[in-house]
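J.: I've put the structures underneath this note.
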Structure I
Amino acid sequence: MIEERLKVLVIDDEAAMREVLEMRLKQWGFEVVVAKNAAEALAKADSEAPDAVISDLVLPDSSGLDLVERLQGGSEHRPVIMITAHGAVDTAVEAMKVGAMDFLTKPIDYDKLKVTLLAAKHELKRRARAQDLEQALAHGAGLGQLVGDSNPMREVYKLLKVLAKSDASAIITGESGTGKELAARAVHDLSGRSSEPFIAVNTAAIPEGITESELFGHERGAFTGASSPRPGYFELADSGTLFLDEISEMPSALQPKLLRVLEDGRVRRVGGKNERSVDVRILAATNRDPDAALDEGLLRGDLYYRLCVFTVEMPPLRARPEDISLLSQHFITQFNTKHGTSVEGVSEATLEQLGTYEWPGNVRELRNVIERGIILARQGWIETVHLPPFIRGGEPEGRAGLVLPEGVTVAEAEKMLILQTLERVGNNKAKAARSLGVDVKTIRNKLRAWGMTGQEE
C-alpha cells in the first residue's frame, strides 16, 4: 500500500533546479530523492523505489523520453512527469505516448505541479487498494466461490468446514442472493464426495405436476409424454451431493416421499415397481425462516428435523458491508474477462455510495450493479455516475446530478457541469472529456479561460 508520504525522484542536470524542486516538494509533505543524470536516476529508482518521478526531458547522458518506460518500474504504478524548457507540442505528445503522466514547461507552474502530484498520489492509492484486494482474493479471502473476509463470513467458513467433515444433512438459511448454493458447493468440494456429482435443484422452479418425476425419475409410459425411462436428480447425484434449494416451496404431498428417501436411501421412479438404492448427501436451503415455514405448514416438521442435523445461516450483505470492496473487485475480474473491458476497480466515492445502500438483493444484486458499471465505464474506474439511479439517490437515469440555481446563464451552467464532472473523476481531464462527449482540448481551453490552470489530470 502507498504510504501517506509519497516518495518522489527528481531528475535534472541543473543543480539549482534540483534544489528548488526538492525544497518545494518537501514543503508540500513529499519525501524527495534527487539525481543529476539518467544513470544515477536508474540506480536510485532501484535502490530507493520512488512512488513517482519528475524528470527533465533533456539529460546529459540520455533523453528523458528513453527513461520513461524504465522509470515506471515495469508497471503503471509509477507516474512520470516530464519537465522541459522546450514546450513543443510534438515533444509533449511523444512524452505522453511513451507513458508520461503529464508534461510541464519551464518556468514551472508550481501550483499545477502540486495538483498533478496530489492527483498522482490519489491514483496510486486507488491502484494499490485494488491490488491489495486482488492479492487478498488470490490468497483465499473466501471459501470456494464464496468471497468475503468479514467476521460474519469467517464464522460461516468455520461452520462449512466442520460440516464438510461429516456426511450429515443440513439446512442453509438466508435471504435470496446471499450465496446459499455457493455454500453448499463449498461443503461438497471440501468433503469426501468432491469427485462425485454435485446436483443443484431449485424446487420452487419445478412445475408442481412434474416435481416427483424430476426428483425420483420415471419409467416409460408413466404419464403422457414419458416416451423413455429417465433417472431423477437422486439417481444423478448418486455418491455425490444433492442440493435442494427453496425446500419450503416443495409441494406438501411430496415431502413425505422425500423424507422416506432420506431415511432408507431408496427411490422408486414414477410408474416403476422396483426400488433403487442411492447414496446421496442432502443439503437443503430456504430463504424463509424455518420456524415460520413450520408454523405456516409449508414445511413438515418430520422432514425439517431430519434435514436440520446441521444449520448454517448466510448473513445478508448489509450485515457485512466491509466485504463490498472485496466482492466488487472479484466481480470486476470476472466481468473484465467476459466483456473484454479493462476496469481497474471501484472509486472511493463509489465504494462509499455502495456502502450506504441496503442491498435487498444481497450479493447477487451487487454482482449485477458491478456488471452494469463495467459495461458503462469500459476502462479506468467505476464512478458514481455508473451506478443505477436508485443507488445514487434516486436521480433519473442519465442525469449527472447537476442542480442549477434559478437565473444561471448557459455559460455558467457549462462551467458548473465541467467542474462537477472533473471533481467526480478525480480531476482527470481525459475522463471528464469522455464523460461529457467533448475533446480534451476543450476542457483545457475552458480551464485556461477561467484562470484555473491548476485543475489537472
Structure II
Amino acid sequence: MAGKAKTHYSCTECGASSPKWQGQCPGCGQWNTLVEALVEPTRGPARKFAGLAGGGGLRKLAEIHAREEPRQPTGIEEFDRVLGGGLVAGGVVLIGGDPGIGKSTLLLQALARLGEARENVLYVSGEESAEQVALRAQRLQLDPGGMQLLAEINLEKILAALLEVRPAVAVIDSIQTVWSDALESAPGSVAQVRECAAQLTRFAKQSGTCVFFVGHVTKEGSLAGPRVLEHMVDTVLYFEGDTHSAFRLVRAVKNRFGAVNELGVFAMTEKGLRGVANPSALFLSQHPLDVPGSCVLCTQEGTRPLLVEIQALVDAAQAVSPRRLSVGLEQNRLAMLLAVLHRHAGIVCGDQDVFVNAVGGVRIAEPAADLAVLLAVVSSLRNQPLPGKLVVFGEVGLAGEIRPAPRGQERLKEAAKLGFTRAIVPRANAPKQAIRGLEVVALDRVEQAIERLRAW
C-alpha cells in the first residue's frame, strides 16, 4: 500500500518552505502567506536547472553589439502605449486583474488584429473550451482567420505545439492552470507556477516568440502565486478600475522595454475594449456651477500628463475620533498633509471628518498630488469654490515647502491645451517662457497658496 503523500507549507511571497503551518513565514516574515504543497521527490543526484536567457560564455560588455529591439504594433493604440510602443520579440508579459475585468478579451482582440496583419499567433486556453473562445470571438465580431487555438493545460503538450507552430505571439490563459509532468503537485501551486513560467520564458527567449501570461489575483488585488513570477517576466501589467464602471485602466508596473507606470485607458463596449483617446475627460467632472471641495490635478502617468479631479469633503465629526478616508490616494499621506496644514497655515481640521476621492477610479501614487489635496480640503472647509479653470500640482514637505514635480513643462502645456487658464505650481516648475492662455503662479510655501486663494 502506498504511503501517504508528504506535504509541506510553502510561502507564496518568497518560496520558503516549512514542515508545519505557522502564521508568519520563517523566510520573509510575511503573515498568512504559507500554503500547503506536496513534497516533490528528488530525481537523480541533483535537479537540473537552466538559465532563462540561455547559456553563454564569458564576454566583455564592450564587445557585445547592442541593437534597438524593433516593435510590433498590436493594432490597439492604448495597448501599445502601455507596452512601451508595441511587442518585442522574445518578450514575456504578465497581465493580471480581477475576474471579468477584460484580460482575456483584450488579448483576444490583440491576437485577432495581429492575425489580420498576417502574423502567426497562438491562443492557449486553459480555462475555457475551444467553443467558448470561438463564441467570444463571434460576440466581439473579430476575424479569427489567422489565429490558432489550443485548449490544453499540460506544459509538455503546450511546448510541443509552440515548437511546431513557431508563433510570433502566444497567449497562455492562464499560467495558474498549467501543470508539468515533472512535478506531482496540483496546478496553481507554487512549484508548478514557478516551473511552468520558467520553461515558457526560456522558450520565448530562445525562439523569439512574444509570450503573454494571464495571471489570477488575490482578494487584496496582487498577483497570486510566488513573487518570483514577476521577476522572471519582462513586463507586468495590472488592470485597475471598478468592474462596475465602463472604463478599464491598464498600468505597467514593470517594463524592461518601456516606461514604468504607463497608463492605458479603455472603454468596455459590446465589441470589446476600445482605447480612449482623451482620458483626461474621464477624470474631470462636469459641474454646471463651481462647487467647493473640487480641485483639478495635473498628474504624470508614465510619459503622458493626465488631468484628474480631486474631491474633498470636510464635515463636523460625529464620533470621538475624526475619520480620515481617501480613495485613490494614500491614506497615511492624507493625515500628514492635514498636520502640515495645521502647523504652517493655521487651518485646524482636528475635529473634522475628512474624505478625499480621485474621480474615475484612478490610483494616484505620486507625491505631486499633495498641493491639490490641500487646496481641495481648504475649499470644502470654507465652503468656498476654487477659481474656475484652475490646475494645481506640487509636492508638500513637512516643513511646509512646495517641492517641484518632474516634467512640469509638459503638465502645464497639457493643461493649456485643455482650456485651463490658471495654474498654481512650485517655484522650480515656473516656465521660462510664458505659455499662451495660461496664468502661472509659482509659490514656495503652503501658506502662500492659501493666501493666494483668498486674493482670488
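Every read-out reported here was derived from the displayed coordinates using simple, explicitly stated rules and does not represent laboratory data. If you're wondering where the values come from, they're calculated on a predicted model, not measured in any experiment. Cβ atoms are built from the backbone, for glycine too; each structure is taken alone.
J.: Please state which of the structures I, II yields -7500 when helix-only ellipticity at 222 nm (-39500 (n - 2.57) for each DSSP H run of 4 or more, over all residues; to 500) is computed from it.
T.: Details: I: -13500; II: -7500.
The value was obtained from structure II.
J.: Assign the value 4, 18, 24, 21, 18, 11, 4, 0, 0, calculated as P(r) over Cα pairs in 10 Å bins from 0, in percent, to the correct structure from I, II.
T.: Details: I: 4, 16, 20, 18, 14, 11, 9, 6, 2, 0; II: 4, 18, 24, 21, 18, 11, 4, 0, 0.
It was calculated from structure II.
J.: Out of I, II, which one gives 0.85 for FRET efficiency 1/(1 + (r/R0)^6) of positions 304 and 392 (r between Cβ atoms, R0 = 25 Å, to 0.05) as computed from the coordinates?
T.: Values: I: 0.05; II: 0.85.
It must be structure II, since only it matches.
J.: Who wins on Cα Rg over 2.2 N^0.38 Å, for residues 64-103 alone among I, II, i.e. which is largest?
T.: Values: I: 1.08; II: 1.45.
Going through I, II one by one, Cα Rg over 2.2 N^0.38 Å, for residues 64-103 alone peaks for structure II.
J.: Here's a follow-up. Out of I, II, which structure matches 31, 20, 14 when semi-axes √(5λ) of the Cα gyration tensor in Å, for residues 232-343 alone is calculated? Mind dumping the intermediate values first?
T.: Values: I: 36, 21, 12; II: 31, 20, 14.
Clearly, the read-out refers to II.
J.: Next question, about the same structure. State the single structure among I, II that was used to calculate distance in nm of label points 7 Å out along Cα→Cβ at positions 16 and 160, giving 6.6. Walk me through the intermediate numbers first.
T.: Working: I: 6.6; II: 4.1.
Clearly, the read-out refers to I.
J.: Using the calculated result 53 for percent of Cα pairs over 22 Å apart, for residues 32-247 alone, pick out the matching structure from I, II.
T.: It was calculated from structure II.
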